[in-house]
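As structure tokens, here come the structures.
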Structure 1
Amino acid sequence: MLRVSLGSRLAIIIVCFGLTAITAVTLTAYRALNQDFQDILVNQQVAEAQRVSGQVGQGLQTRLATLQAFSTTLTDGEARLSTDLLETFLGRQAALRDLFSNGLLILDETATAIAEDRFVPNRIGTNYADRTHFAEAIETRQPVISKSIIGRTTGTPILSFVTPIESDDGDLLGFLAGSIDLNKTSLIPPEALRVSQQQRAEFLVIDTGNFLYVESAAHGNGIHPLPQPGEDALIDAAMSGLGVGRVFNIKGQELIFATSHLERLGWMFIRAVPEAMAAAPATRSFNQFFLLSLIVMAIILPLGYLITRSAMKPLDRITQRIREMSASPEASTRLDETGPLEVRNLAGAFNQLQDDRDAVSRMQDDFISNVSHELRTPLTSMNGALRLITSGAIGTLPGKAADMSELALRNGERLQLLISDLLDFNKLRAGAMQTSLEEQPLAPIVAQSVKSNLTTAQERGVTLSGHCDSHLRLFTDAHRLRQVLDNFISNAIKFAPENSEVRVRAEETATGHVRLTVSDEGSGFPEDFKPRLFKRFAQAETGTTRAFRGTGLGLAICRELASLLGGQIGAYNDNGAHFWLELPATRSGAA
């Protein structure tokens, strides 16, 4: 992470923040959607259970009203019709037989059966006054619907409807009864059962008084007992009085259920659906929302990245300028003070730093130039006087005095060389160095450079050799070229090991140039120092002290002279240091 740029960090932060925000929003939305769909599903079950119970109650009321209307035709206004006529009337009621699958029955005022529409053994003559719903009808003289009962003569679970038969004066003449065999007739609307199947819902109708299933496709058709407590969690929860809730069935599937009661019959309607039905639409909505969020993020994130990178570009530009300033102390560059306030302030600070740096550099150059000029004249006189003394022109000196004079002369010439380098470098930087370019043979120049440095090489125990084909010619200034070669050779001699060789080689390149290379057999220069090799006052260090003392201007002067002569300069390590100078061979190449 430490190597990642600030712009990339900001982009990563934007991406992470965006993904975190999307994840948080989508998870929150999913939970909310899931809860909403569960609430909707619960409400649907409640509504459906109430709707079906209402339809069943309405169907029962319709049957009772139809039976009540038919009862008014069984009297002549004062007395009940004869038994034969009653049986004739019953035989013609096809519509009533469809409503009452277990048949119709006419009873006298004591609730004893006297006529029936279909023959049932032992039913005629049976008294039903002990039945709860008959007793209620006798007492209230109102139509009554029984709860689920077992038929006295049929032995099957039935639902009985009873309505009084009265004269015009309101006297009780008997009863008309109809019954439904619950094993053969379903009171649940077929449409409700079909919808439950489509919705994978479990629909139950139970008789809470007799602990019977009235309707239960999943538990077998027909009337049959409820399971024992603890065997069916859904039945246990419904029987405990919970109107809505959640349970797990024997398969481990979570169910959402709702109940509705039909008090008239003592029936409970139960509707249950898998909880997954709520999760499925929530998941679909979540996936759609998440996909849309990803699409939005796919658009926003690149834009955010581009905006971030755009905002960081000025900083990158400033960084690059600072590096250029560090790499090229002589270069002077400025930044446009535009963009955001922070960038403008930073650019202004950089420009101020550059101004201060340029001012210091000018002061340094002026100081060096002035000091060099001021020192040159007295130093020339001193060196001249020392030459006269050492030459014996003014008399022979004692041995020690002669040695001291020669030492003073050598150091004076060294100091004069340093001043000459400083003045030459300032002239080169100011563009005031004069050159005289002409086409000339290269071999004599190489030979002179080797000869002038041969004594120094011998003193250091180094062999110095030069090789240049006689046909090679250059369009150059011989004096300035020798200045470069002498610097290369003197450096090579200083860094070459004792009993090694320094070679000067000239060769023609494929591009029509001539390359001069000065090579030694030393350890070479440090690779990390290579970018500063030709900078002024730059010297490679070994430990805490310089390996060899010098002005640090020689190679910088060589670079400026190479540019002045229209050539290039460089160096590389390969079993020693190799410094090269490449110059054009003709006038057109120099141009």
Structure 2
Amino acid sequence: MSNKVSIFNFSINPIISNDQPALDQAKIRLLYYGFWIVLVAVVGLLVSVYLQHQTLLTITAAIVLASVLFLFKYLTYKPHWKQISHSLLILGVVVNLNNAFVTMQTVDIITVQIILLSILFSYYMLGQKWGLFYSLLNLIPILVFLILLYNGNYSIKLRPERIDQATIIISLFANFIIIIYIHSYFYSAFLENIKQLKETGKEQIELNQKLGLAIEKAEKSSQIKSEFLSAISHEIRTPLNAVIGMSNLMIMGNPRPDQKENLNILKFSANNLLSIVNDVLDFSKIESGKVVFENTRFNMVELAQNICGAQKIKATEKGLIFDLYIDPILRNKVLFGDPTRLSQVLFNLISNAIKFTKNGQVWVKISIFEDRHNTVTVNFSVKDTGIGIEQNKLESIFEPFTQAPTAITAQFGGTGLGLAIVKRLLELQGLQMGVASTVGKGSEFSFNMEFSVSTETVDEVAEKQLLAQNHEGEDALRILIAEDNPVNVMLMKKLFAKWNLIPTIAENGERAVELLLYGNFDVILMDLQMPVMNGFEATMEIRKFADPKKAGIPIIALTASALSDIRERVFNCGMNDYVAKPFKPEELMEKIHHQVAAYH
């Protein structure tokens, strides 16, 4: 409906629009055309009773005519059909009761017709609740009046008026015309509504079919994406595993100081590249909430020093002062948590601090927030004297692929995923990141994390690891390595030689099953993606062996896959644990000895 309907409008077109519900449009049309029928009928009745010199009926008819004209004009100016319907029904009740109790002092066919008309009109226009209300409002007083008449208890001083047969015919004809019109109109509207429902039903079926196809397409797209991530992850992480692994081996070989410096730079660069790759490949997994947090034993001091060691080199190269503070209470505590994800969070925060600081200092503070003997809450804080962040940008910096204005992005580089990953990883553990920043003065990021505390001390754990890694020749572990990549094979051979382990190589899963069938081993390192028979299939074949000792041999998966469900698949097929490539030598060694100890 237009907001600029003229007060002099008498047409239905300006008060109807497609913005209105179809049922509302139908009710407005019913009122509009119904008013014309009522006007004609009332004019006819007015003329008839006037010619018969029926004063009260003439006044009543004149009032009804004036009311109908007013409501018609109101409808064509402001089509408030509910208020107009209520007004018409109240007018009908007043006229009906006036005729019965005052003017006519009887209940005749006209009274009955008006009651029927009011009942139909109220139900169709206003619904069940108001229909019942107006029906009772008409019926109850009339029933009371009939009872009074029947008992001879009704009498007023005013003489009743009588109408001739012509007036009765006009009234009946008008009532029937209006009733037929209401039924006919709503029946047509009902059929049209059924037709629209059928059409809507067909459209809904078509939309559901299209939605089904879209969902199927999205699922296929998601599957293709996952497979692509897995493939690209494997292809990138495998050579990185060799680069980082060889760097570790050469550093373990007591190189000259200048060689060690070069190797540290090589290792740092490879780890930095791995971090960027992990950010991109892990983001979809983190976003979906499918990250599984480990609960492994680690030393906070050692972890922090490993993270900050490489970062300190980078800070020094920029001329920054790098200060690491670790609470002394943590120095001899062994904690349980997920050191990998914690490293990811701290690495991103420290990298950002160094990246966005040109001059000054970067502080990393790890302190006890609350110590409850068997659990400890640690506060992590990374502070810098960098460019700072505007207050209205503090929320947006945690959004994916968001850094700052384009000029800053171009100047400092990066994927824009670091803080997004930090925030998601903390949120998945029910933690919140605190941020305080001043433009031109620096920023501080901090959070609290709770860890369980082991009953063992750092010294006791180190002693056990030293004993585990210094077996005599006769105690050397026999390891079956199922790996098809020759570089990784060479890397593990060199690594295991330093650990006094005896490796046997199988170039695919089928060969691994065959070697285990005819040989004896303490543990199997199983690559997942191999030709002929992959690691999952080989594991399931091994678990079917008749010999329970061989069927129960510990199997540790070696995977470079980024698929979010890889952990679940590894354990579901019967493997005991898994190590992600590129792996940390100490982590792999610890898991090997843990599984072998449980096996024997």
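No lab work stands behind these numbers, since they all come straight from the coordinates. Note that the structure is a prediction, hence the values are computed from the model and not measured.
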* Determine which structure produced the value -0.50, -0.70, -0.92 for log10 I(q)/I(0) by the Debye sum over Cα atoms at q = 0.05, 0.08, 0.10 Å⁻¹, calculated from the coordinates; the candidates are 1, 2. => 2
* To do: Out of 1, 2, choose the structure whose coordinates give helix-only ellipticity at 222 nm (-39500 (n - 2.57) for each DSSP H run of 4 or more, over all residues; to 500) equal to -17000 when calculated.
  => 1
